[in-house]
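Novice: Structures given as structure tokens follow.
Values quoted throughout were computed directly from the atomic coordinates according to the rules given, and no laboratory measurement underlies them. Given the structure is predicted, the values throughout are model-derived calculations rather than measurements.
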Structure P
Amino acid sequence: MAKLILWDEASMAKKDTIEVFDRLLRNVMDSDLPFGGKNATKDQQIEASFVNSPLWSTLWKLILTKNMRAISDSHFSDFLLRIGEGREPEDEDGKISLSKDISIPFDNKVDSVSGFCIFGFERVSSDPYQITNRCILTPKNTCVDDINEIMIDRFPGQLFVYMSTDQTINERDQFDYEDFLNSLNPKGLPPHKLVLKEGCPIILLRNLNPAEGLCNGMRLICRQLKQHAICTEIAVGQHQGKRVLLPRIPFQTSDNEKNGVPFKRTQFPIRLCFAMMINKSQGQTLDRVGVYLREPVFSHG
């Protein structure tokens, strides 16, 4: 039985939701104590709706005073604080200037950021895990695909190409839409044309066996590329070094896909990850990161 409940971003939850959770725990634990007597922790950025809840007075409030991530770089921490508080000087267009030590000239585009982030591929053979701890982050899938295509061309080794099988849910539409489906690249699905080389970094797109480390977002290394299976090695975490065979599996598009044609794609559940989307990097631990922005993406908040 759980002794402590951690509710991430509880401050964003509606008051009614938290009170329903309180009644549920009281019922399950057969107790009239708040939350059935369970200890609960919560974030301190409290919305007024939660402050007005009768449960607010029953909570033990912990106040965090130190930014542990930024404690080793006070200069950069102060810079971010000035931006957040609107104290950083702006030009006439409302833009701020980034110092040269945290930015790269855009003249050489991908070459510059890949050179900073990944270095040369000659080090891969001596330390295969090094490249999986470095990544280029970018906001859109189109940018991710463009960078990965450039990087896999430069990566040493023999090229292997795996084509998916795309099938419409309604079999009568298959002949009319097959070529069209091959051209689609829906969010969360592997590409129709998957290009790999042995030793290249990849990322898993589905939860296959979380207990063994095979969960969505896990970074892997291609070890052996066969026709019907790919031998991979887990690159990070407690299962680092474990080798796993990956088969092709079916993926189905969601009902709200913009293309309007529901279909199933059978492909290996992986993508290249020299680059990945910024939101996909949440929860990842990386030694060196480059951020590639073709257009402005961030806003305060």
Structure Q
Amino acid sequence: MRPVYQRLNLFIVGQDAYTFAPVEPLGAQSLTIHRSTGDIVLNPPNTPAPPAASRYEKTVYGILGMISLALSEYIIILTGREHRARFMGHDIYRAADFDILPLNPNVSVQNAPHPVERHLLALVRSHLHSGHFLFSYGWDLTTRLQAQWAERENSHERSLWEQVNGMVSTKKFAFLQSRLIDNDIAQDLSPYILPIVYGTFDVRTNYIHGHRIQLCLISRRSRYRAGTRYFRRGVDHDGHVANFNETEQILLVEEQATGRIFNVEKFSQQLSFVQIRGSVPVFWA
């Protein structure tokens, strides 16, 4: 699986562009988003930062995506992360802090020029900081284990987001990331596309009869028809029910010979149990 960049430096070129440069590996292709046109361009390897650019004071841990409000498009970036656990050989993080960058040079996030824009930005901030967004740079948190196992032979050739979308639907997490996913196919933006799940994650290690086990519980909330029960009920014409959730319990058991918990391809025992729930699947009048 092709990796996703874990840390980025952000350079702001006045009111012209934002440039994201990977911290590692050195010389990797940087990404520029032009503010006036919204064009997304992948720069050649070893491209230096623009001479007039100022470096953003925070490290960027990923690009959550782009969202369009009333007066401008905005880039949402991850500027804080909390390490939750190491599972399946990969680190799992919770998104802890976010920054919002306007594309329109005439719009300030701190003091938007119109009350409607200020209200919309406040709603976006509230959702980002009150939610539980989880991600991994190397393991697919968004897809149940059975589906990952079924696609294991193809996963080596795919990037992380292609593996996610190849399981079920190309629209699985395409809302905020759609601008990056639908960009010029001649430019591979895969290292900048980070799948994120809204839900919960926890893992515990224990011992049973001398065997070390890991028990993991993951909940995933669907992005379709989300909302309070008062406003969202029933099913839509695409078959999505309101407030659909998937809860997966994963149990890993060590191999007796080595005492080591294996990854997907060399596991001893790997068990998964999935429960789903949501609103009644009928049209609500």
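Novice: Thinking of P, Q, which structure, once semi-axes √(5λ) of the Cα gyration tensor in Å, for residues 54-181 alone is computed, gives back 31, 17, 13? Before the final figure, lay out the partial values.
Specialist: On the way: P: 40, 28, 20; Q: 31, 17, 13.
Source structure: Q.
Novice: Given a value of 1, 5, 10, 14, 16, 16, 13, 10, 7, 4, 2, 1, 0, 0 for P(r) over Cα pairs in 5 Å bins from 0, in percent, point me to the structure among P, Q it was derived from.
Specialist: On the way: P: 1, 4, 9, 11, 12, 12, 12, 12, 11, 9, 5, 3, 0, 0; Q: 1, 5, 10, 14, 16, 16, 13, 10, 7, 4, 2, 1, 0, 0.
Only structure Q yields this read-out.
Novice: Have a look at P, Q and say which one yields -6000 for helix-only ellipticity at 222 nm (-39500 (n - 2.57) for each DSSP H run of 4 or more, over all residues; to 500), as calculated. List each step's numbers first, then the result.
Specialist: Details: P: -6000; Q: -4000.
Label of the originating structure: P.
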